[in-house]
Structure 1
């Protein structure tokens, strides 16, 4: 006799996860409402959109039925719903089946739902840059390429490359990134330097960033990196760039490849 899901997985209980058409979910846009979050106005993120088109919505949202209006309101998961709406438009153009959004229903007052909303967004432990880099490297070892990783991690190929470069840096650089003293892009610039120069530059970046915030900090640290030469591109990267290049830039790339046209 087949076991039920609780016995099969050794669970202590279960809740119902419902599947919703994204159009049936209500996104709060009124600032006075307890469930309003101004991130509702953020632009669509292309990387997140492509991720949902490929894998669907993996994490259930939280839904609350407003007893006053009868609307199924989104408590947590606005971006997942918004991006699924856009994903379904593109899937329809491709003749593919629309996606549904999994959701868990919560009951209670609007004030209680507001507490759920804040907790769901704030009480989370984001992955560290080094943690992401190790996961990316593991996926490469499993046969995936950088394009696959960009889709999985919901980012650009350039971000994948910068994150992976962190694994080629010294411990000093990695520690500084984990502490938020320098960013992943800066770490990538340091990755090609000899170890001692990496440690020296990190110290300079830390000192430049002390007591500074925002644009001022970025400006000071950019000055520190002003004499760091950009990483030389491989022949494969230059050839790929040439496919989309035109004019003088294309001519310069052909010159680098030794393919300059004779006059």
Structure 2
């Protein structure tokens, strides 16, 4: 299968899946489930590529397993969070603004501002598990094994950060407080850092192949968006407004890469 055929087939599957999810969310009047599908959708793409591509069998299986570990864990967590904590405030604000300023209904606003933007970004980020499965040579080597180790590290790091945050929020004594223990002591966004490590690791597995090297745009874009666009900036803006101690936490704690907290 050619690169173009594979990418077009995966794009068609994603479009169909996002349209179906959009119709479901219309009935729910809530687009928050799209967050969990951000992770599940990449597993769907990796699985579809595994079936269609004719690349090295070991590399294909490794990329599929790594993506599945990452996606099922994160997608399940986001789905649990939605069911326990309800609608994401960011989506409510975004859709209400579109309805107020542009006169769009819920259906139009959710389709154009949420689903039509997330689908191509998902496709872009998961390029490593698409292009990395195409080439039959070379066999899996040191770069691939190193990438797998980095991806597993990222998955565990992200999962541990989410677990620590959930435990912190469950304690009534922590109401209104800033989470600054565990991994959160060394970076303000350990979950985002782990996410980036997971996808850079999968890219390294793919980068052993000539075609897979072109997938670098995926982890580059993901890292940029986590650090500068839809990741840290959206979280920190609301945290500074809701928690007075957050400014001090920002001054002493690394923004993204883990580092010992500053003194004083």
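Since every read-out is calculated from the coordinates, none of them should be taken as a lab result. Keep in mind the model is a prediction, meaning the values are calculated, not measured. Cβ atoms are built from the backbone, for glycine too; each structure is taken alone.
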Structure responsible for 55, 50, 26, with Cα extents along the principal axes in Å calculated and labels 1, 2 on offer: 2
If you rank structures 1, 2 by FRET efficiency 1/(1 + (r/R0)^6) of positions 65 and 185 (r between Cβ atoms, R0 = 30 Å, to 0.05), which sits at the top with the largest value? 2
Mean count of other Cβ atoms within 10 Å over residues 25-32 - structure with the largest value, from 1, 2: 2
helix-only ellipticity at 222 nm (-39500 (n - 2.57) for each DSSP H run of 4 or more, over all residues; to 500) computed as -15500: which structure among 1, 2? 1
Top of 1, 2 by relative contact order in percent (Cα under 8 Å, 6 or more apart), largest first: 2
Using distance in nm of label points 7 Å out along Cα→Cβ at positions 129 and 153, single out the structure from 1, 2 with the greatest value. 2
If you rank structures 1, 2 by FRET efficiency 1/(1 + (r/R0)^6) of positions 89 and 113 (r between Cβ atoms, R0 = 25 Å, to 0.05), which sits at the top with the largest value? 2
